[in-house]
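*Asks:* Presented below are the structures under discussion, each in the form of structure tokens.
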Structure 1
Amino acid sequence: MRLTPKAGRDGIEGLKPTADGGMELAVKVTAVPENGKANDALLRLLAKRLKLPVSSLRLVAGATDRHKQILIEGDPALLDAALSSLLKE
């Protein structure tokens, strides 16, 4: 996942190609990248869009990098459906 802080609006931009030929989710937040504010905004945005409590999401890598890894706890089938609908928006 690639996070862009200090954006004009919060939003999920969709899947974007990476330099290594893969794909990653591009997300923008208005929060500044200071004291974890942008990371918190990212988790809140994802939780809201996935209709999950913020406590079920955890940043596991990339705290100070634009590229993030998020752990999402829950039923895999429900998470798959939620993520699929998120990407179709």
Structure 2
Amino acid sequence: MPDLLSEQEIENRLPSGWERDGDEIVRSYEFDAYLDGIGFAAAAGGLAQEAFHHPEMTISWREVEVRLTTHDAGGITDADLDLARRLNDLRE
């Protein structure tokens, strides 16, 4: 089981655009069109599958909200921060 990160580690390493929400980190990505968000969510799903770390994603009109946590560890781990960085790279 992965180790939980300390509050300080999370604060220091939280990728740009991400916020802490309890035992999760969350970011909303905005798009010019609905289908752009769908494409992002599909690509994000591929990255998540490669990492075997699956986020909760909510697709709305022109926005995709992503939430990451490591359920079996009960909070935020390196896996969450690593996937958050990869998702940022995908979008930018």
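Where a number appears in this text, it was derived from the coordinates with a stated rule and is not lab data. Computed from a prediction, not measured in an experiment: that's the story for all the values here. Cβ atoms are built from the backbone, for glycine too; each structure is taken alone.
*Asks:* Given a computed value of 14.4 for mean count of other Cβ atoms within 10 Å over residues 12-19, which structure among 1, 2 does it belong to?
*Replies:* 2
*Asks:* While we're here: On relative contact order in percent (Cα under 8 Å, 6 or more apart), which of the structures labelled 1, 2 is highest?
*Replies:* 2
*Asks:* Thinking of 1, 2, which structure, once helix-only ellipticity at 222 nm (-39500 (n - 2.57) for each DSSP H run of 4 or more, over all residues; to 500) is computed, gives back -13500?
*Replies:* Only structure 2 yields this read-out.
*Asks:* To test your reading of the models, identify which of 1, 2 gives 59 for percent of Cα pairs over 15 Å apart when calculated.
*Replies:* 1
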